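Below you'll find a set of structures to go through.
FYI, it's all coordinate maths here, none of it is from the lab. All of these numbers come straight from a predicted model, not from anything done at the bench. Cβ atoms are built from the backbone, for glycine too; each structure is taken alone.
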Structure I
Amino acid sequence: MTESDAPQPLGLPSTSDAPKAQLHDTIQFEQLGPIVTMSRIPNWHDMTDMEKERTVRILSKRNKERTERLRAEQASS
C-alpha cells in the first residue's frame with residue numbers, strides 16, 4: 001500500500017455550529033443531561049474511622065436524594 005492509497009483520517013467537525021460562551025456568560029448544565037463522575041477522596045487514608053463513616057453516610061444520603069429526584073422527574077415526564 002502506497003502513501004497515496006492509505007485512508008485519510010476524518011476531519012474535525014466545523015466549529016461554526018458549536019455554541020459559544022463568552023467570559024461571565026451563564027451556562028445551563030441541565031441542558032447537557034446528567035453528569036456522572038467518579039472521583040476519589042484524596043485524604044481518605046488520613047481520615048479517622050468516624051470521619052470515613054460520616055463521609056459515606058453523607059454521600060449515600062445525597063446520592064439517594066438525587067436518584068429519587070431524578071426518578072420522580074422521569075415519572076412526571
Structure II
Amino acid sequence: MGIVGGFVLTLVVFASGLAFATWLLAAKPVRQATPAIGVSELWTKDAQPVDPQKQNLERIPAQQAAAAPAKPGEPA
C-alpha cells in the first residue's frame with residue numbers, strides 16, 4: 001500500500017510540475033517598453049509656426065557659481 005501511495009504521489013507531483021511548466025511556457029511574453037512607444041503622443045498633429053519677435057522672452061546673463069571654500073591643508 002505504501003509503495004502504491006508513494007508512486008501515486010510521485011505522479012501527482014510530476015503532473016503538477018508539468019502543468020506549471022506548460023502554463024509558464026504558454027504565457028504571453030512581456031511587452032517591452034521602448035523609447036518609441038508613445039512618442040507620437042508628444043507631437044501635435046497641427047503644428048503652427050512660431051514668430052520669435054512676438055515673444056516677450058529676455059535672456060539674462062550667466063552668473064558665475066560661488067567657489068567652494070578650501071579645506072585646511074589643501075592648496076588653493
* Asked: Of the structures labelled I, II, which one yields 6.2 when mean count of other Cβ atoms within 10 Å over residues 4-11 is computed from its coordinates?
  -> I
* To do: Could you figure out which one of I, II the value 41, 24, 16 for semi-axes √(5λ) of the Cα gyration tensor in Å was computed from?
  => I
